[in-house]
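I've put the structures underneath this note.
Only the coordinates and a few stated rules stand behind these numbers; no lab work does. Model, not experiment: these values are computed from the prediction. Cβ atoms are built from the backbone, for glycine too; each structure is taken alone.
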Structure I
Amino acid sequence: MTEIVTRIRESFARQTMMQTLGATLASIEPGRVTIQAPILPTSLQQQGAGHAGLAFSIGDSAAGYSSLSLMPADSEVMTVEMKINLMSPAVGDYLIAEGRVIRAGRRIMVVAADVWAVTGEARKHVAMLQGTMIPV
């Protein structure tokens, strides 16, 4: 497990998009990865909520890294396709994306992520993503 955590942390550190969003890795387990990002003034939509692009970006990365956690050590991962359902405005202090593997196939992996807006102790489910990842 230590090699997986190191590999994911090193890959995540190379993602300048995650750096731009202020995102951090919150947890890494086999088949599950959680990413957290603040809702910054630079990532709002016109009505003051967190932009859907923020939710999508961290959800896609959390789902992708959940699949990478189950792949061979010499693999990297790319998104083949990703769908998002936006369920509620992303209003809060930060977002948490919880990615997970639904089915680990030989060539592709079906993944999902739930995105939550957090204010204090309260969590609100704001988006769901489902997609397909491929090793590269």
Structure II
Amino acid sequence: MGTILIVYSSRADETKGIAELIAEGARQSGHQVVVKTAEQINNKDDLAGFDAYIFGSPTYHGEMLPAMKQVLFMAENAQLKGKPGGAFGAYGWSGEANKRIFDTMTYIFKMRTAPGPLMIKASWVEDGVETAQAYGKEIAGMI
């Protein structure tokens, strides 16, 4: 089994909650999961040695949080090409952060991303728990 790294930024802990649900889904698939905040990633070496990557940030005023931008700058030099991955984040209206993270992973890092970013507004909305867990399982299945 593999090890998945989930890195997230959060303002009001909703993105944190989604990260934890994604991690549950991946663990249910038998994989190990390491969950870290963006602030815990200090350099590209902190991203080394994982079999899959999932990055998340809420959308705040149409942007991802600055800490996640810094992680993506570091990840650009972390040799993620061909690795499985996905993007997520809580949002109120449009979810630009989710899409930008996903596009960066797909087109700049050249990762094998799960189809589309995870687009749920919050873990407690409608089927958020099941959807987030299923996303973790989907990425785990790509390892």
Structure III
Amino acid sequence: MSKQSFNVEDAGQIFVGAFALAVPISFSEEAWRLGESLPWLNLLLLFALSITFLTLYTYESVFQRNISQRKGEFIYRIFIAYFMTACVVALVLFSIDKLPLLDLPIVALKRVIIIAMPASMGAIIVDSFDKE
């Protein structure tokens, strides 16, 4: 049976997959320090890699190379997977008091982007388990 739209089950799978990888990495002091020291160029590269891998995996596994009639849904799935992952990462970092939004918003953003890279892959992999 073909899944034609994003639904609550998909959202739940993305949240679970993102959480599974966000938690252990969010507790890592290395990730916190990278958020303080990583240059913007490297951060943009991490973001680009995240989107690239999300796109490739979504194309191959979630949509099984069949996006000709579903390009909008394909793009939406990539965007929503990354956005939901970033929210999960931010929530985990906030809950362990490592998201300095008010004091150091740039560091907070950097930490979210750094941890969202692997967490987004976990999110999209879990999301693909029951597709097509």
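Name the one structure among I, II, III that helix-only ellipticity at 222 nm (-39500 (n - 2.57) for each DSSP H run of 4 or more, over all residues; to 500) of -24500 was derived from.
Here the read-out was taken from III.
Can you tell which of I, II, III yields 15.1, 49 when Rg and Dmax of the Cα atoms in Å is derived from it?
Checking each candidate, the match is III.
Given a value of 24 for relative contact order in percent (Cα under 8 Å, 6 or more apart), point me to the structure among I, II, III it was derived from.
I
Quick one: distance in nm of label points 7 Å out along Cα→Cβ at positions 46 and 118 came out at 1.1 when computed from one of I, II, III, so which one is it?
For distance in nm of label points 7 Å out along Cα→Cβ at positions 46 and 118, the value 1.1 is produced by structure III.
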